[in-house]
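Several structures are given next for inspection.
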Structure 1
């Protein structure tokens, strides 16, 4: 199937009060891209048992399915490379911030699993969740608009699975090719020196900061993009939603400020419902943006 947005990285089983929930950057990215009018696909690794319909067949490089019935990915093409386990996370939110615990880690996603018909996808997001994307991926899509959310490459965890920020190995290889690098202040532990180092080397760096909005760094210029107010219900995946919305709009406009404002609105709406239920349709986002512009003109 022909797609126009590819998300590469591992899906996760996220532990939630009601049981397990489908997660991972690629899951949130694909749902966001679809609701914004794109035709996304996912390349991932996971345990096939219980993840895909039993009637599907496994080819030499994995399995390709038309979606996961009963999930938000029900109509999104997914190529699953087999792994003994599916990456599993527990996300615990406290006043001091999020505590993450990894309970299982799937195998890395490697280029031989890329379906040939997806090699020329125009927009690609490398969305690692637990260091599963090797640097070779940086050179795999020479004609695409390539974005990366390096959060999963900067994660480290102890023997008990408790996650903490760490260094980004092979950063130079990814930065040399990526058209946009998108991360949060939390990903770098609030370290302004690390943000400055990345900004000096990335073609385009976007740093999100929760209720403070986002900051765009390009060509030595730093631009603050204000947030959209929201009532938070579940912040899981907000950064992934932002990154996807940013890439979709940046591909359309080549304007990082317009793209970041659009992404702020999409991400803020996504946290107003549990899981992926709050990710808005494009018409909803456009209506809010148009209303905000009209309000601004009225104030003037």
Structure 2
């Protein structure tokens, strides 16, 4: 019988080969949906675009005006459709905050899809990610779309952060909170460098799932412990586990951080669990201080 480590390695290698085969099988041309004006991709030859698509380990893709793929899928069933720009949540954010005159902090830029959408509406965009790979891919993708946000590596769970670099009017916070090992402190800190409000989209724990607890600032919050794959997996958190908070606790923490008006826009069920979209805003009194 093979050692368990050998079996695990073999399964991992098989999965990797399967993903690689799926990515290489994706066509370069012929896409007919989500065609986007991409100023510095549209003029490229097919050979140049193929080179661009293979220089980095892309995990999502857009389609240029000629129906050609810029980027790649993650694997079968994961980011294997052309991405939409702008995302509906950005339109909602613009409707609520009027981004025309606002500086937006994007928490977790991944490969720049939302960064581009935000840059189409906001006065200024600062995009951060805890993985250098994602920072580089965001800079590259944004450049080819002709937008130039400020993008840099930043792990908001680390202690030594220059808060001046992440100060903004509003925060775009999608798909990040449920990957954090200390989401409570993160949300409490958010009110210190975000002036107006936050669009937050995150998985959450159901009441019967939140069987563990933590204490922050003298208060106890319940959570569900969720296993993460760590730094090597770009779709995972940076550590071995994350903590999923309940909706009630997320709302309470946001209010405690200064965002007194919290609206739950929608809840929905997804493959990995329940998810919530909410808008949190500071009161006029808080803003004027």
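What follows is calculated from the coordinates using simple rules that are stated; it is not laboratory data. From a predicted model like this one, the values you see are computed outputs, not experimental measurements. Cβ atoms are built from the backbone, for glycine too; each structure is taken alone.
Numbers at a glance
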{"read-out": "Comparison of 1, 2 by distance in nm of label points 7 Å out along Cα→Cβ at positions 157 and 189 - largest value held by", "value": "1"}
{"read-out": "Which of 1, 2 leads on percent of Cα pairs over 15 Å apart, for residues 181-228 alone, largest value", "value": "2"}
{"read-out": "FRET efficiency 1/(1 + (r/R0)^6) of positions 141 and 213 (r between Cβ atoms, R0 = 30 Å, to 0.05) - structure with the largest value, from 1, 2", "value": "1"}
{"read-out": "Structure from which 16.4 was derived, Kirkwood radius over Cα pairs in Å, for residues 85-252 alone, options 1, 2", "value": "2"}
{"read-out": "Of the structures 1, 2, the one that 17.8 was derived from, the read-out being mean count of other Cβ atoms within 10 Å over residues 101-108", "value": "1"}
{"read-out": "Which of 1, 2 yields 15 [relative contact order in percent (Cα under 8 Å, 6 or more apart), calculated]", "value": "1"}
{"read-out": "Origin of the value 24, 55, 21, 1, where P(r) over Cα pairs in 10 Å bins from 0, in percent, for residues 29-76 alone was derived from one of 1, 2", "value": "1"}
{"read-out": "Origin of the value 6, 30, 38, 21, 4, 1, 0, where P(r) over Cα pairs in 10 Å bins from 0, in percent was derived from one of 1, 2", "value": "1"}
